[in-house]
Structure P
């Protein structure tokens, strides 16, 4: 910050303006918003309060904390990991590098699930590969009658998902289990809806992703096997015995994978409920159900 000689006093306004310009020069998207988020974190206030504190002068300790955050952000660390939270579907979720950062694309999966569950009196939902719990917790928050069971292979991710359920007052209806897909479930448990945002990126493509993804987000939650379809094959072969007769199965997919995933489930005997596009107009959610002969 000392490279800019113009301010004699570093107020919140000066810090925000300087950092936004610095981030823009580094090619960081939405630099002004990220500057506010990091400064709010350093100041221990809400981001909106930064706008009302423009004339305040942060302490030396707060400025040092802010400098450290700026350095880590320009090194590629996502802002969500730096501040420890990410907003998703009108809720705020705890995140750490043990879980994927929730993305707007995944809100399409939550919205599809909520619509499917309308009119069901006491639906039981299974959220596979739960990560931060953003999908399962959001469903439980918006569908008050729903019970959600969430599983993840990562014990650390499960701990975060459990804290997020507690954070949003749905821990009495959300059960988080550690294990590989269906493995931690009782053998006879069946569900009205299964949702899943699995790893779906081929390993050959991971190194081409943005630095914040490839260097900071958990590879376990990214790597979808040689062609990115490994988890969809497993779901197609393992999920039928976990679905009630009128149940649905909904999965997020990569924007080029819709046709391949639909074909996998059609071959396994599932009937299509139609795919759903995200807000960018890309196919994002594949929805299927048991066919009569499955």
Structure Q
């Protein structure tokens, strides 16, 4: 296995594990607390490491900050969706944010290939199917989780679009771009905390697990960046974009989540759509 394949696969596993652990912590702590503390811990760790390695790289900083703002809102919506909804549904729906960069490229005059079009159709069909819920008392809650997952998908799509812009700037460093993204996300989350009527406080015994969420997420970003530098972008993107498989698998094994038959089909279509979009 080449390094590009290894880095791409590892990034997908890390993202999926981060989403699962973050979802569990969001059922015990406010989603804002999980998002804020995980972003602060991972950002601080990467900043210290980069300062020890070399000088500050500011190329692409503004695009990175913009990406961080979108990413913070996306993560907050995502963790809130995971806290109240079915992880096996929320994860694939949020991953359909891969459609956003494609639509941005289309707006800029690029033509869509057949694989990309097939990916969009598969992702949209999957979203429709997984949105179906059995009748019962939990239906309104699941609908709220689904809507938040859609909002997270939009935010994640904008995040990756802006990250791509940031790393395209001459002399931009993918690692420093991630630091600038944290420079955008953490202040926004702090403002939201100040405006909130519910104080998040110190996470206490959960700090280790919350920190693990941030480290896994940041590690996935770094692994993905390294993978694109040493391997083919299309291959690395496909492997990295399959992170919902890890989340869905863990939710089935650890939480024993079960879905309707049509929802299983929807999950499969959503994952297929994400893979096609990444490879197209």
Origin of the value -27000, where helix-only ellipticity at 222 nm (-39500 (n - 2.57) for each DSSP H run of 4 or more, over all residues; to 500) was derived from one of P, Q: Q
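Of the structures P, Q, report the one carrying the highest value of mean projected area of the Cα convex hull in nm². Don't jump to the answer; show the numbers that get you there.
On the way: P: 16.4; Q: 15.2.
Looking at the calculated values, the largest one is P.
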For mean count of other Cβ atoms within 10 Å over residues 57-64 computed as 19.9, the structure of P, Q it came from: Q
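Of the structures labelled P, Q, one was used to calculate mean count of other Cβ atoms within 10 Å over residues 185-192, giving 13.4. Name it.
Details: P: 13.4; Q: 18.0.
Derived from P, not from the others.
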Once relative contact order in percent (Cα under 8 Å, 6 or more apart) is calculated for all of P, Q, which comes out largest? Q
Out of P, Q, which structure matches 1.06 when Rg/Rh (Cα atoms, Kirkwood Rh), for residues 17-96 alone is calculated? Q
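For distance in nm of label points 7 Å out along Cα→Cβ at positions 89 and 257, which structure out of P, Q has the highest calculated value? List each step's numbers first, then the result.
Working: P: 1.9; Q: 1.0.
With respect to distance in nm of label points 7 Å out along Cα→Cβ at positions 89 and 257, the highest-scoring structure among P, Q is P.
Read-outs: derived from the displayed coordinates by stated rules, not from any lab. From a predicted model like this one, the values you see are computed outputs, not experimental measurements. Cβ atoms are built from the backbone, for glycine too; each structure is taken alone.
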